[in-house]
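Below are structures written as structure tokens.
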Structure P
């Protein structure tokens, strides 16, 4: 999905992306380092100083970031696919025949059982990918139900493939299925997901998002609210 940007927006996006990458690197190092207490405390002081510098200008919970466009499914701080998020892998989701897919390798920040991905992280990733499948099919909604079958543990530091596809639509409800598998064994699911997405009624959209504003403080209730970011269709 092509998104036109002004020079200022492009510069801001580049800076947000750079900071996000640096923060992810810091998080990864922080859970693998074996340095001593003095080095850890020095790093903590540097992190607090950086946080204080960024905190001089902040948005509220109800204010969209300047780069966000929910109507276009662009959310730069999304915790799965946001380029500016320290929590996100981030996941780049692309459109394919029959649905969407994404590849990723998860490091130690996402560890649950030793050497394996936390089960909650698998749920987070699949929630995002299934939602993106709805968007790719021209549908939208909010998660109404998500069921997961954990067949085998998902290994860390291993190439993974995530897939999702819409199964059907019944009024405001959309059924979607998806999976996580090893990239080298894409048809042998480690985690299988089934979900139902529900399109809110107009009055529900008003209730949920009436307080949302854009970066300038103007009311900006999204007509198609979603946590999904743009799906790459190669255009």
Structure Q
């Protein structure tokens, strides 16, 4: 077994902030698999040209190269079926897929407004011009115009998270008594924020804060020991 994961990094090699990469890294830990985590920047397209595309995560497993976080996780579930399951069945896989799109369409855009300027400051200098140009083209405005790191946006985030909060009133994880891949999907944007921004997104008496703390401590504190702020 020779697993390699190309993982988005900031100015410092240990600043790893990509939500899709965090999904895969938590999935690997859940499976009990170790991978060499290779730092990669936005402008280092040539380093992953072998994958046939220009984004991370990219997982290399021997002769196999897999791209896209969802496809990587499905590969891990099949290729390492004798390791702990990330889904526990087709119904749970479908539920995780719903959580993926809920995060992408609802949660991640709000967090981006809060942390965007902090994120930009943590990028490698060679990535900043590319990041600004590509994101401003997509957003149709400057980074500064889009960013709203204020109380109103934080309140909007906490309100949008209410479905997760309702589940956590009834059980400690989305997976029930233990986490499954849907937990890692929702956890990943919080690791994104924690890696680059000192802004506190969650109140400490929030059930979601306690859930995030449990996942930070999972796998011998793997996520907590990563580069980040104590928020």
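Values quoted throughout were computed directly from the atomic coordinates according to the rules given, and no laboratory measurement underlies them. A quick note: this is a predicted structure, and the numbers were derived from the prediction, not measured. Cβ atoms are built from the backbone, for glycine too; each structure is taken alone.
Tabulated values for the structure
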item: Structure (P, Q) behind the derived value 20.5 of mean count of other Cβ atoms within 10 Å over residues 25-32; result: Q
item: helix-only ellipticity at 222 nm (-39500 (n - 2.57) for each DSSP H run of 4 or more, over all residues; to 500) from the coordinates reads -16000; which among P, Q; result: Q
item: FRET efficiency 1/(1 + (r/R0)^6) of positions 105 and 177 (r between Cβ atoms, R0 = 25 Å, to 0.05) from the coordinates reads 0.30; which among P, Q; result: Q
item: Value 0.95, calculated as FRET efficiency 1/(1 + (r/R0)^6) of positions 17 and 113 (r between Cβ atoms, R0 = 25 Å, to 0.05), assigned to which of P, Q; result: Q
item: Kirkwood radius over Cα pairs in Å, for residues 33-128 alone from the coordinates reads 16.4; which among P, Q; result: P
item: Which of P, Q leads on Cα Rg over 2.2 N^0.38 Å, largest value; result: P
item: Comparison of P, Q by distance in nm of label points 7 Å out along Cα→Cβ at positions 9 and 73 - largest value held by; result: Q
